[in-house]
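Structures are listed in the sections that come next.
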Structure P
Amino acid sequence: MLHFSRLKTAAILIATAIGILFALPNVLPQSVLQHLPAWLASSRVTLGLDLQGGSHILLEVDGAALRKERTEQVRDEVRNVLREQKIGYSNLAIRDTTVSLRLRNPDDRDKALTALRALANPVTNTLFGNSTGEKDLAVTAGDDDTLAVSLTEAGVNARVRSAVDQSIEIIRRRIDQLGTVEPNIQRQGADRILVQVPGLQDPQRLKTLLGQTAKLTFRMVDMSMSPEQALQGRPPPESEVLEGPNGAHYLVERQVRVSGEDLVDAQPGFDPNSREPVVSFRFNNNGAKRFAATTQEAVGRPFAIVLDNKVISAPVIREPILGGSGQISGSFTVQEANDLAILLRAGALPAPLKVVEERTVGPSLGADSIEAGKVAAYVATGLVAVFMLAFYGLFGVFALVALAVHVTLMFALQSVLGATLTLPGIAGIVLTIGMAVDSNVVIFERIRDEEREGRSAISSIDKGFSNALGTILDANITSLATAIILFLLGGSGPVRGFAVTYILGLLTTMFTAYTLTRLMIAWWVKWRRPATLPI
């Protein structure tokens, strides 16, 4: 029946009005948006990198650095476990990805093998979380009382995969704190990460922000000799020489007293005395206890703050710091202090990242793309309008009104969901315009068929809508399933952007082409009581 209850009519009109309301900020000038409520003013479609310009960087996990760090960890684990088992050894050394040693007592061979093999962990399948049956370490014994602990290829590959997953999350946290909108961050292959940040025209700052591992440690300065003596001779085995600001060097203990992992917050600010930019930090309970214990026992000694194996500053501890907070100073600029705070809040990368490819898309190129997309949309809409008016007359007008609401609702949904509109997304909008009109064509042709069979005008309209519903649902649901699969398996940002736009277009098509068009025709029938159809 063409009759609509008041409740159903109100629901359709309210949904349409809400859609228009949320789509409106996309066409209003900035001067008007400033006077709108914040929740409405922020309801705007986010343009992708190809439309508004921005920075594009392809990063690669430094596999060599990852192997080196893991091998050094294994060396320390081997040293600790042999000491715990009271097994004597000598010539502990690293060669490539192998840690080798010589046992002092050949009778300890079996005991040492058992202890070292306990260090190996099973390699898991990242897709199902099941063990692959392989270990991340291989322990072998030589004929001359030597033992070797080597990284396995399966273990290294698993560690690289894990590093990529962790890096993606940390990169996302770092970029989010820049204040940019809708960055595209995704895995590329086994060890690469693609980062696209629309609207950011400073790729150097992005490179600096993403290129730092940001591994922060607090360590004591070794006062047993000067850094110059350590560089000329042989530094103590438990210390190393690190570079500091302005070319200075420091002899720093290898032991980490407090790790950056214990930080819970870091904020840029200004020193109240010198008015220089600083970074204030705060530890969790564990970090606060370790920081307090260290500063209590080392009053009067320099305390090195080390970021990525470089000493930022080495202040002398004047008194115990018991509150679990402090500040880092180092002749920072305001932006350097802000970026350091961002790095510390986001956390350290599990491995260094190398820039493989970088490029900046200018806003002028994006403006050309938008203009080309507008022209395509205008031409498509114009041709559709001419066709509908020529073939269906007044009903064609109803279809065009529904089409306008359809496009409006698409932009409203994209604004509310925070979806990013890319150039392929504009193609998706143009495609759904054709899909929306196609649904109306099916309905109108069904109405014509019913009229040819001798039904009255009102009966033909009612029967035509009812018979067309199954065809419309079948076509749109099939297309919807395909679009969802495209979104899930498409991989790249542009493909997924097209899929999102297409999915939203199909959903609004089923609402406007059937429900809204039917409501307008019902109003016309109620007003005119036609004896014949205007098709």
Structure Q
Amino acid sequence: MGLLERPWLKSYEDGIPHSIEYPDVSLGSILSGVADEFPDKTAIIFYGKKISYRELENEVKRLANALIALGVRKGDRVGLMLPNLPQALIGYYGILKAGAIVVEISPLYVERELKHLIADSGAEVIIALDIFYPRIEAVINGVHLKAIILTGVRDYLPPVLKLIYPIKAKMEGQWIKVKKTRPVYDFKDLIKRSRGDDPCIDVSAGDTALLQYTGGTTGIPKGVVLTHRNLMVNLLQCAHWMPALKKGEEVFLGVIPFFHVYGMTACMNFCIYLASTVVVLPKFKVEEVLKSIARHKTSVFMGVQAMYVAINNYGKVRDYGLSSIKVCISGAGPLHAEVQERFESLTGGKLVEGYGLTEASPVTHCNPIFGMRKKGSIGLPFPDTDARIVDPLDGKKDMPVGEIGELIVKGPQVMKGYWMKTDETNAVLRDGWLYTGDLARMDGDGFFYIVERKKDMIKTGGENVYPREVEEALFRHPKIREAVVVGIPDEFRGELIKAYIVLKDGESATVEEITDFCKKEMAGFKVPRALEFRKELPRTLVGKVLRRVLLEEELQKGKRKI
């Protein structure tokens, strides 16, 4: 589809280009460029500790040289298992500068999930928070890790908090003594002893930068292969979509997880491209977030609806000065109009909904920040991004305006494919088009609307959860005969995971027993928040469980709002 054939062009706001020129450089070069231009500009604020761009670039170079000294070569995969800390940025860009490939690993993953990601990616080195070491140690015999690099929260705290943190960690049961069953290195010590010169590894835009694992439609985690160009393109698309943001002047709130592709691109990479300051917070705690916005005059806040809901409903929200907020994007799920309107009235800033998927680095659509936007819409396609609504059966015929079909997209931010999975890649990439699996429609102004998400997928608190994975875990419980999982609309989380369980004949179980079992089998965000025991499940004539019937029953109860 050519530029002039795109029906949505008339809806673009002035100042947003339809096409962008993209530099043919590696993603890591943006940090080096900013460090040269703004060496004394504060890059990171972490509980009062400030790190300049010169200091950040120096730490990144030293880590890159340390990785190379440990045997990491261009194209090797290096795991990164960190919450939002300065080390997350240093680790990410250090891996890239060494010419290696970042493998983001959610800190929430349990041993089974962790083992799969390390084994599937072939990562031989992992950088992780020290309190996660027991999980790594538990899977070490089933993978090929040659080196483990550990860091602690206190490593980049200001002096006073460094003294307090060990006491607090011990009180909260987070103090870990590491047993060195494999080569274990200290993050700060490695950096301190390493060279500070640029390793000068030849990395091109077409080289792979990231393996970002996603459940996909089957629920089996697959590594999405994203190149330096994919990620560079997407952050530049973000920048051109928000021309009101000024280089060297913005302050980002870094509370959306950087290990999630949305937080990685729209917050971490985008912030560095703009030579901005990022206020790094490991967890979303509403009072801490409000204090950070007020204290540091945060102007950009990338988040998910649950975060904005929490702020809207906080009793003393008006006691904080939130007028510095300029731009907020809500991703990883729908944004309800009442949440948007309430947040904008509190801050005076703009909050709009965007859309994307891991396979597209991730953003493909967004509502204009200023000017026309539409409630319930994911907005318009990004510059250089084509989008179509096609017949969900044949996948080729374009559907008329207003009619529902499958959303497919094409653009320079679309992935190279799935790691070592040719069949799965060919199933979703056809003739350059990425088939999202989402049912959607487009109106006469070119705005797109998601009608139904990928079949059965649940969006909870900004995370994708695939029912099959949760159900398979439930089936491993010796007392359970059948189980089905459904996403129930929930105002705070977007959707709440509910499991319907049929026990084996003669067995009995409690909700607590099943929940405790689930917590050992999967990450916390995947554990069902509600359980219901049943004698049987509704089925079709051929025996397929009718999830929709279960969902309709919940909606009829009138206890939750969509």
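All of the numbers you see were taken from the coordinates with simple rules; none came from a lab. Note that this is a predicted model, so its numbers are computed, not measured. Cβ atoms are built from the backbone, for glycine too; each structure is taken alone.
Here are some notes:
- Answer label among P, Q for the case where FRET efficiency 1/(1 + (r/R0)^6) of positions 241 and 489 (r between Cβ atoms, R0 = 25 Å, to 0.05), calculated from the coordinates, equals 0.30: Q
- Relative contact order in percent (Cα under 8 Å, 6 or more apart) - structure with the largest value, from P, Q: P
- Calculating Rg/Rh (Cα atoms, Kirkwood Rh), for residues 41-184 alone for structures P, Q picks out P as the one with the greatest value.
- Each of P, Q could give distance in nm of label points 7 Å out along Cα→Cβ at positions 225 and 353, but the derived value 3.4 comes from Q.
- Origin of the derived value 68, 63, 53 (Cα extents along the principal axes in Å; candidates P, Q): Q
- Given -17000 for helix-only ellipticity at 222 nm (-39500 (n - 2.57) for each DSSP H run of 4 or more, over all residues; to 500), calculated: source structure among P, Q: P
- Entry that produces 5.6 once distance in nm of label points 7 Å out along Cα→Cβ at positions 313 and 505 is calculated, selected from P, Q: P
- Comparison of P, Q by Kirkwood radius over Cα pairs in Å, for residues 153-320 alone - largest value held by: Q
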